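Novice: The next part holds the structures, each set out as structure tokens.
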Structure P
Amino acid sequence: MKKIAVVILNWNGVDLLKQFLPSILLYSEEATIYVVDNASTDTSLSVLRTEFPSIHIIENEGNFGFAKGYNEGLKTIKEPYLALVNSDIEVTKNWLQPILNQFEQDSLIAIIQPKILDFKNKSYFEYAGAAGGFIDKYGYPYCRGRIFDKIEEDKGQYDTTINIFWASGACFFIRNQVFQELYGFDEDFFAHQEEIDLCWRAHNLGYQIQFCYESLVYHVGGATLSNENPKKTYLNFRNSLYMLTKNLPDNKLVPILFIRLLLDGVAAFRFLSQGKFKHLFAILRAHFHFYSNFKHYYKKRNSQNIRNYYTISSIVNRFFIQKQQTYTKIF
């Protein structure tokens, strides 16, 4: 058995499979490659069987989204390390070995993210992860190389191996044993920010999450759900509130949630001023869903929480008010 399993989740993505599987097959000698299919209705399965016969296919019974889709698909995979890779990722030569080397340095390193650049503009970081993720006091995620919609050019400024708070689900490496210990992704999230929730829970157990600049991939981004899609807005706002409810320390839960709800209101008015009414209603819908399901998520709270989950109090203030719009200007 090989040390690493590269696992691609697919739903009706036959064109993406044709485009990006060849690079994965070419540069993944260290891995066994799997495609977990979320009950696709296109020709994905027939194309996999005829054009990519060496790839192992795992068929889910329905479209379970990102969280449950991976949870179900990974049940039978036994390799010690997992690489969860979006179907719109192009990998590069020697992308796996630096990750394996980093894992084997310390058993407490549980999750690793490679450098993620934009497939459409390859000298720039990509929105979903860039050079490693963090969150502020109120749960807003940001990355080295990407804060809100400000994306930096990669000039080697983040070519350091560091501990990060979260790794992007676009290309997410995790020890199989840790994934099972954490009971996988929270399936109530369906898609978006479930990887941040998983990383937070890993921190709570004392594990480390790191960035590996020596491993490079390119991500199309938005191939499954565009940033302009109100459903993505809904899932991001709803799931962020769920994540905070589950993971915040007891003494911070109520005040942080209260301020976060107010800040979400500011975001809603911003969408209103831009005429993006569908996104405004997406935030309102996310809030109503959160209120109606608060007890359910409160019951999932972990009694052991890390004390310092953030390194900056408000990324909103730094970015919009103080105009510090890159990671290097903030830190």
Structure Q
Amino acid sequence: MQAAVYSQTGPAAEVLSVIDMPDPTPARGEVLVRVHASGVNPADVKRRAGWNGMQMAHDMVIPHCDGAGIIEAVGEGVDPARIGERAWMWNAQGGYGEIGRAFGTAAELIALPSMQAVHLPDGLGFAEGACLGVPGLTAWLLVLADGPVQGKTVLIQGAAGAVGHMAAQMAVFSRANVIAVVSSAEAADGILELGAIQTINRHEEDVAARVNELTEGQGVDRIIEVDFAANLETDIACLAAHGMIASYSCSSNPTPVLPYYKLADLGAMIRFVQGFRLTSSQRQQAEATLNELAECGALVPSIGAEFSLSDIASAHDHVARGALGQTVINLITRD
């Protein structure tokens, strides 16, 4: 099989290469998937770049946690009926803070635990399925892990990003009042297509003042946060009493300082979300929700760019620039 690999962290063009490798064989409890599409997430790019001091956990790595394809073979203990099934994959390379697996989805074939290959709804193609893992599971944690949001007001920072876009779709489907913060008119147009959402362009409007206007001074019940440190003061100004900030990233400053009493006076809650760290129960609920929404057309990943495996370095650079939409590596002609 062909696979993209790297043996040291660094710039994409310098460390990534495509090589021939032996085909993997599924062990007990595993399935062998013919990968049709591999999703490229910011987490994959950061890991490859060595962001925030990340070190190589293996001598050689095939990158990417998310992907989609067709199950070609199964190991001992796995129902043979799964052969031929379309599946989307999560955590194929493992999460942060753990050694994880060396070989991810940026390869023509991958063997991984059967539970990490989830049935792909007929309504989604492989490219879309390759975008469900990290963004979808993270969005579920951010929006729904603490209970229903129907009737609540949800503010989504970075709503045009992969996680934010899915979070917006989930919140709309759940009948929340959604306010989406974006950074361009183009991004706003993409969000407005999702339904009843108010948008705020953070480069043109004062976010807190606009939120105060939209909520008639009541503030929002829940904030989906893409950069906790960068937006904390704004979030506090937007948050209703007893509201929650659910944050999944803090790239601008990994060691933020909290204004304790500003948060305490609100009775605020902070949920630190890690999309790689769902409990077994949470994951089952999240997978079921993602597939349910996808099957009824309420959840459709927004794909911004597609690349071939040979051009994987360009795909990583594209993600690193913060381009709109999700980025996919196609290993087989687009379905």
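Just so you know, all these numbers are worked out from the coordinates, no wet-lab data involved. Keep in mind that this is a model prediction, so the values were computed, not measured. Cβ atoms are built from the backbone, for glycine too; each structure is taken alone.
Novice: The value 0.45 for FRET efficiency 1/(1 + (r/R0)^6) of positions 67 and 187 (r between Cβ atoms, R0 = 25 Å, to 0.05) was derived from one model only; which of P, Q is it?
Specialist: Checking each candidate, the match is Q.
Novice: P, Q: which one has helix-only ellipticity at 222 nm (-39500 (n - 2.57) for each DSSP H run of 4 or more, over all residues; to 500), as calculated, at -8000?
Specialist: Q
Novice: Now for a different question. Work out which structure the value 28, 18, 17 belongs to, where semi-axes √(5λ) of the Cα gyration tensor in Å, for residues 19-170 alone was derived from one of P, Q.
Specialist: Numbers: P: 28, 18, 17; Q: 27, 20, 13.
Matching structure: P.
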